[in-house]
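Please go over the structures that come below.
Values quoted throughout were computed directly from the atomic coordinates according to the rules given, and no laboratory measurement underlies them. Everything numeric in this text was worked out from a predicted model, so none of it was measured. Cβ atoms are built from the backbone, for glycine too; each structure is taken alone.
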Structure 1
Amino acid sequence: MNSRQYRVAARCELLPYLIGLPADISRKQAKALLRFGAVTVAGKPDVRHDTRLERGDIVTIAERGPAGATPSDLHGLKIVHLDDAIVVVNKPAGLLSMGSPREKDRTAHRLLNEYLKASANSKMQQAFIVHRLDRETSGLMMFARSVAIQAALQDNWKSITKRYFAVVEGQPAAPQGTLTDHLIEDASMTVRRVAQGGEIAITHYRVLHGGAIRSLLELTLATGRKHQIRVQLAGLGHPVAGDKRYGAKSDPARRLALHSCELRFDHPVSGQAVELRSALPERLRTLV
């Protein structure tokens, strides 16, 4: 593991010292280095932003976390936002969001948790599920860094803006609209629309690019039911491409053509507005 060492010239605190180094480290980068345990002072790893430095102290910055965690350990899962309260990742299609302790399958939750544990050199739980994406759905997925933040996010989930891109078969007659249905899950774990009962599902859609064969839609969830987008678009007569479970006749991308593209929310700690976006994957972009 490569590292850089610096000798302290005068008494100061660690965070401003890191920012002032010739390595041109930003405040955000310095905080990330401290959070992941990549900084030691006089060989001691247990340091904070306000750790006092004395003249002659040796500050070491590791190029990687102490356990050698690297982005390759995430197997295609990409971190797009990380702070002390939340993590947002870009999940590839084909990866489970989470699994039971007995399941050995690789999951987004397991990969992220193990990566953060290794980066922090800690065995403590590092990521907590806030919501899920279907295995074949790609895009933005949020995790909490503590049980308290997890509860806060889930309690306010309706206030979070959640948008998706979907490539569908055919073209909806109306360029935009709102889909409202009652959904139930049957014994085969397939979700169906019913005339009454079940759970209400509301999705707003907008056609971004229309075509006789396929169209690109932007969808905003007002509710968050299982398979909501897939079932409602199938009910509209325009199933998501590749979604044979709900009536699609084609699979041009050899995957479900559904992508979580935007999350907008107020940060659970700072209250500041956060807006995260993920572009439509190339494999889906070539379909329309």
Structure 2
Amino acid sequence: MHCDHDKLVLKVADLILELRSDSDQILFDAENSLLHYRINNFTRVDFHCNFILKKPTISNIQDWSFIGKPENNGYLNYSWRVKSTSEKIFIQVDFDDHNQLKSLLAIIQPGLSKIEVEVEKHIRIQGPIYMDPLIHPLGSLLLLYMFHLKGGVLMHASAVIDYGNSYLFSGVSGIGKSTMARLWFECGGDVINDDRVVLRLQDDVVKIYNNPMPYYQQYPKEGVLKKIFLLKQSPENYIRPVSGVNAYSRVLGNFIQQFYEKEMVNKHLDYILKILDRVSVYEVGFKPDQEIVSLIRSLD
């Protein structure tokens, strides 16, 4: 018999994800980053995700197409791998210093909209584990592939809503995405997120959304994207339009992309082209100060 935390239904950027545990040894933490994405009423499910307790069965690292490992950080250290076959996508995460989890293996079956996550806990853990089912980096990678399959892309960017207009600010790490979000907040703008956003085509517009982030809570937010701004640090504030191939090539690198099969890559690139057909792109240099907010507002 399942306890209350064995099943969760989340709505993330209009994607409905049902999470289930088939073991009383796996309990879900739904009170942190997922809290405000939980829903009780829904008419469809886009993905069914089942968590099972067993040792992952794929371990030959030479079979993996992508291998990733972050720099050491103060939160959690891990490595991850991705591979695919004609029918399945595999994502494995190995944790270096998690106090309960040793590894996770997610198996996505695109044709069935089904995901199975094999959970391996440390041998020393005798009782149940209490885990965030979208723990980083598994959650980020699952979202990336789920939106790829259902229509959508993820981007390293900050985004704000201002008087009904939504703007997206992107650039290399450390360029000022969070600083720009802070400036807009100080000027009355509503910050969607300051690090990662989801973009989805809806009819003739581009919708942008926040999504569950590790280590903090946030209410779901969304807006209709009007403009993309590519950030540059500058001694003076300025805005310059960017178009055509230049816009595409400069925006492309800011999207999160862990795709390697030709069909996946082409679908991803085509989706970005459709986004850029619907929004304007600008280069923005800023000091930073609140003058840049007024300058951007003057474009509308």
Structure 3
Amino acid sequence: MSPDNLIDPFIVYWDINSSRHSDDVIFNICDELIKRKIFVLNLRDLSNPVSATVCGILDKLAGSNIKIRLTVNHDSLEKPMIRNLLERRISLFTETDSVEKFLSVPGNIIGNVSFSLNKKNFHEIPAVISFCIKNRIKELEFPIQRAEEGEIFYPAHSEVDQLAHALKEIPLELLKLTVHDPFLWKVFFTREHLEGMGCNGANTMIYIADNLDVTPCPLLPVTLGNLCSEALKEIFSSVKRRQIRKELIAPPYECRECAIVDNCKGGCRGRAYILLETFDRKDPACCFYC
């Protein structure tokens, strides 16, 4: 799609900080999400306990048509909060980066699972998937990394090969998987699933950070605006959004002669931008994968 003819994003990622903003500011954003006809809202609050802000957002959006996916810290769900969340029409995910926490208390897993990948736990993916299938968990997500969380992780080629081999023994069709890293797509999905895929940052999706900066995605720290001073409508229609989308549509200059660039689209553009500070270079993960 031409950057001059963009539709409004309909998928929003929003990370919550329990004490940073007033209720009026938060509720105004909720009103805008409804007005802009957002289809999916991915809320994430890893504070312990779950913040009152999240409950306020859920109350505000309760009568809307927005599909809400809420991710909370695995350690933060006490019984009263579990009851509170289960009464709502949301998809609930508990997040951790340690398979041991899941294995130690399988009966306490509520809803779906979000497993945050890093270099120390990448090898645990088969165990996490097997755990989810055994315990009849419906969905497993490997969430998008956050630019502000420090380490930007990507697996080595040998690790991807080992993972692909291990997954051959697991019935993946029994579990709904959400995989955001483009260099893991081939491991989990067929080539047909990859056709035409590319970065959706600033296109169908945007990210709201806990300081209310709006960026193309959680891993691409290019600020399009801030919701303390601008409306979503203004940010969606801004020149800056069109400019950044133009950068993301075009494959990196470094990839211009690659035989699979039409499928790959340059890999994860946010990861490349953070590590290399340019849109002209390919995703650093690519050299481990080709």
For FRET efficiency 1/(1 + (r/R0)^6) of positions 55 and 183 (r between Cβ atoms, R0 = 41 Å, to 0.05), which of 1, 2, 3 scores largest?
3
Tell me which structure, out of 1, 2, 3, gives 15.0 once mean projected area of the Cα convex hull in nm² is calculated.
3
